[in-house]
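Just so it is clear, none of the values below were taken in a lab; they were calculated from the coordinates. Keep in mind the model is a prediction, meaning the values are calculated, not measured. Cβ atoms are built from the backbone, for glycine too; each structure is taken alone.
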Structure 1
Amino acid sequence: MKVDLKNLNQEGLIEFVESLNQPTFRGRQLMAWLYKPGISRFDEMTDLAKNFRKILNERAYISAFDNISTEHSQDGTVKMGFELSDGYMVEAVLIPEEDRNTLCVSSQVGCAMQCSFCLTGTMGFIRNLSPAEIVNQVCAARDYLLAQPDKSLIGPREVTNIVFMGMGEPLNNLDNVLTSISILTEQKGLDFTGRRITVSTCGIVPRMHELGEKSSVNLAVSLHAINDATRNTLMPINRKYPLDVLLEACRTYPMPKRRRIMFEYILLDGINDSLEEAEELARRLRNIPCKINLLAYNESDGLPYKSPTREKLIAFQDVLRKHHYSVFIRTSRGADIAAACGQLASKNDKVSITTQQKDVSQ
């Protein structure tokens with residue numbers, strides 16, 4: 001069976017070429033070629049020996065997404081749909097701003113976490129994404145931006161920030177996520193700095209420390225409630241790893257100096273948005289280097305929750321600021337195309353677009 005080279009980080013590529021009785025430096029050469037825009041075939045890798053390119057054509061391939069579906073929001077957000085080789089669908093969201101382009105990538109098809117306010121959770125878990133399927137979302141967004149006319153661009157002509165906040169729980173696919181991060185941050189790969197990558201978790205405590213030990217990316221924790229009774233209802237994972245356990249894992253999380261954990265808190269009207277809960281949030285996050293993102297709930301058909309008023313949102317923020325936290329109100333983007341936080345939910349039982357991750361190396 002042929003090997004998809006985009007599933008391999010630099011170390012994996014070196015091991016692969018050595019298995020072909022090739023010198024180590026060939027692995028580094030391959031990494032430098034695989035992620036250049038426009039390179040899709042081994043024959044285009046001009047500094048590789050012809051006999052080595054022949055071997056690669058026989059033993060390996062370079063995957064890429066083809067015929068990507070896009071939906072465009074009035075605010076400039078772009079939702080990108082990808083059909084995988086087995087017919088399942090995943091989505092990524094490109095969020096442009098004047099000084100940056102943030103790409104929200106998926107790590108799984110569906111999600112097993114069953115958070116009651118999230119549409120993705122209604123899909124259930126189908127399978128993990130491979131490193132190639134994660135990295136190719138970034139490559140597709142990069143190529144999309146490179147193809148746009150100047151007048152249509154809101155931000156720069158490149159993806160500048162990556163957040164693992166799309167479909168799935170990244171820490172339940174940690175091995176593949178770590179491999180994809182290795183590719184994304186490899187200078188000969190996609191050359192992102194870890195400071196520009198954020199991995200979000202709903203609280204898979206045993207894997208959090210491993211993420212911090214094995215990568216230099218930012219950690220975001222989806223909190224959304226500050227007492228166990230409410231969080232048990234909203235996020236069933238809390239029954240396994242309750243708040244005291246989760247917050248202790250945050251206190252001991254290994255990260256570089258001057259880094260902070262980002263706590264994500266979606267406000268649901270009448271559920272978790274009282275000023276008393278803001279005070280309790282301030283108390284419980286004490287001694288954790290952190291900043292807080294507040295987001296008004298993005299209402300979705302079929303789910304019972306409502307968004308709080310803007311006044312409630314600001315009042316909640318004011319309480320936290322009074323306790324000297326850095327608190328940001330995140331503006332919802334892409335809600336008109338169901339691309340906002342918690343709205344990604346592909347209909348994997350009825351694939352309606354013909355996009356595939358294909359071998360394009362031949």
Structure 2
Amino acid sequence: MLENISSNQIKTDTKISNSFKNASFKNFSISCNIYKGDYFLDSFNYFPITEDYKTFSNLFMRDQNLSYEHFFTDKFFISFKENIENYKKFNDVFLLGSSAANNYYSNLIQFLPRIFFNNNNNKIIIHRNSSNKFRKFIEIILKDLKINSSFLFLDDNFYKFTNSEIPQFFNLNNSIKILRNFLMPKVGNAKDKKIYVTREDSSYRKIINESDLITILRSNGYKVINPQLYEIHEQIKLFAEADKIISPYGSNLANIAFCKEGAKIYEIGPRFDNVYEKIFEQRYTSIAKINKLDYQRVVSDTVDVEKHDETAKKYINKKVLENSNYYKNLIVKISDIEKILD
């Protein structure tokens with residue numbers, strides 16, 4: 001079976017500690033542990049396994065709500081060793097990674113903060129499903145960091161990496177600090193102080209009666225924005241300058257990581273009844289707490305989606321997809337919104 005190495009073992013075992021390097025910036029208190037060497041991982045969990053079957057869950061568990069238990073079962077270990085010679089190989093790369101489902105929250109909050117600790121020109125690995133918009137944003141950051149690099153892409157599989165680097169994942173608090181330190185835009189005297197974020201192009205949590213909602217919001221000075229029409233740096237600036245934001249629950253709320261203290265956020269979302277949905281209920285309230293935002297939920301009724309998209313069917317358990325309110329559309333009570341506006 002795999003051996004899980006603790007933080008103390010990393011510090012005290014010379015052989016293991018020599019496999020890590022530490023990257024940091026002057027006048028910035030957060031540093032990054034980067035494993036450099038030969039290892040295996042899959043393109044969903046990004047959980048490195050060394051050639052002598054060691055792992056480091058304290059550094060590479062990117063989401064506390066993902067299950068990593070299967071990595072430590074006999075069944076996994078037997079299957080892993082049986083297929084080890086078949087894994088595609090990459091050499092001399094920096095493994096940034098990105099969400100296999102191209103989830104904006106995961107890409108921005110979990111994966112992206114690690115790019116700032118890349119200090120070489122190795123090729124950067126991300127998932128093939130990442131959007132052109134996310135790739136372009138990384139390219140802009142690399143240019144600012146004066147790093148000349150290009151992309152290589154992962155599909156859904158296990159891979160072997162040789163002489164390659166993979167940076168640790170950060171907790172939410174440190175991720176927000178890193179993003180705000182390196183990406184916080186200059187906030188001017190913006191005219192769009194109140195914004196409504198539409199999900200009209202999304203498969204889930206679209207507001208069925210949105211036309212009625214938008215009529216009221218526009219009459220109260222709200223600008224309607226569709227994030228699909230904005231580059232990531234433009235989205236960040238809109239959120240950073242806003243005083244009030246109303247939005248259906250969704251990954252674009254990850255941009256509240258850049259909101260100013262005291263900004264009011266109103267999330268229109270479903271009622272989460274299942275234990276496994278609690279992470280959804282807490283996801284953006286956690287960011288709001290870190291940034292000292294005034295965050296409120298407007299609970300709405302749900303409507304079943306007639307046809308689930310192919311990405312969701314590929315990565316989400318069928319029972320969850322059918323039963324969870326996360327994968328349904330919404331009907332908001334206009335009276336609830338009117339209370340907010342009053």
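Some points to look at:
- A value of 64, 47, 34 for Cα extents along the principal axes in Å, calculated from one of 1, 2, originates in structure 2.
- Structures 1, 2, by FRET efficiency 1/(1 + (r/R0)^6) of positions 16 and 128 (r between Cβ atoms, R0 = 35 Å, to 0.05): label with the highest value: 1
- Read-out distance in nm of label points 7 Å out along Cα→Cβ at positions 64 and 192, computed value 2.0, structure in 1, 2: 1
- Structure (1, 2) behind the derived value 0.90 of FRET efficiency 1/(1 + (r/R0)^6) of positions 168 and 296 (r between Cβ atoms, R0 = 35 Å, to 0.05): 1
- Relative contact order in percent (Cα under 8 Å, 6 or more apart) from the coordinates reads 21; which among 1, 2: 1
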